[in-house]
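Multiple structures are listed underneath, in structure tokens.
A short reminder: the numbers here are calculations on the coordinates, not readings from a lab. Everything numeric in this text was worked out from a predicted model, so none of it was measured. Cβ atoms are built from the backbone, for glycine too; each structure is taken alone.
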Structure P
Amino acid sequence: MKGEKKNKTIKSIRIDVDKCVGCMACELICSAFHATPKYSSNNPARSRIRVIRDPIADIYVPVYAGEYAVAECAGRDKYTIDGKEYDECAFCRASCPSRDLFKEPDSGLPLKCDMCESDPSLEKPMCVQWCLNEALIYEEREVETGEENKQDELEIGLESLANKYGLHKIMDIVTRMSAAKKG
């Protein structure tokens, strides 16, 4: 019915930075889980979680990929942790035009944490399961929402490709692919 509120399950990963030792097992299993075929390889550049590291100061901060940002943000704040300065981008979850973090290394398409959605579904994302120090904690909560009008993954991916290569080039390629399938 129109105007009816719906419940939505919000899945998130809470990060306890005091427990992270920088082992990067989360990056390893994430990249292996998302390899094609699954578990056939691992490449941390394809991981949807990254550990910001400063081993000398013993600082490790896991950050998992969030929504794609079409434009670069204006935030350029600096954070000082134990005397070392970090810029705001180091802890940002977005895949954006100003950096290569959370982008598929071959295509440049944005990566986003999907909480290891799969069939059969998992009880917890793989990074949470593999975190030996329990620095990553999986949480779910129910919220009331109205109808959402969000871009789906295909639209986000096509928009990213169009921004990188131009809409006409993408359309030409799709036309050629369509003609090749018919022929």
Structure Q
Amino acid sequence: MTRFPCVRCGHPVQRTPRGEPRKLRCPRCRYLIYDYPRIAAGMIVVRDGAVLLLRRAHAPRLGCLDIPGGFMDAGETIEQAARRELREETGLRVGRLESLGYFWDRYYIRGFGYFATMNFYYLARWRAGAPRAADDAASAEWVPIARLGRTGARLAWKHMAKVFREVRRRAPFG
């Protein structure tokens, strides 16, 4: 089990292995926090029957296909986080958004272990400009909606298969 220092007294703390919700409790000072999920937001950009996907430039999941997105910053709305991540990773800006839903997954941090993520996605139509890979993205590519999750490429996160099913279910976007 992974250990890390208590934020209050510095004593080694560990996550509870089971239970709902999981907890982080210091055995010395009894400081307790709940192991809540982290919120992430992403953008499904559609252009001429294709979706914009990225190849990850860094660990975790280096080289895997990913959806433009990332963790929400304090003070942001979920929509603001999705727009910021799209702009940081591709340089694109989009207009009106349609909520696609949220999808559960998990994320690993060395020295901490896995934590739950709640991933919110929006659908947006491409308006103009060429995506340029930046920040966490090594490259950007347009993948036909019919081929989402069926290209043989490794997906960065397990929940992406569910996201792609929902995108195909909603197509065409008229």
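With mean count of other Cβ atoms within 10 Å over residues 127-134 as the yardstick, tell me which of P, Q scores highest.
P
Work out distance in nm of label points 7 Å out along Cα→Cβ at positions 15 and 55 for each of structures P, Q, then name the structure with the largest result.
Comparing P, Q by distance in nm of label points 7 Å out along Cα→Cβ at positions 15 and 55, the maximum is at Q.
Which of P, Q yields -7000 for helix-only ellipticity at 222 nm (-39500 (n - 2.57) for each DSSP H run of 4 or more, over all residues; to 500), as computed?
P
For relative contact order in percent (Cα under 8 Å, 6 or more apart), find whichever of P, Q sits highest and give me its label.
P
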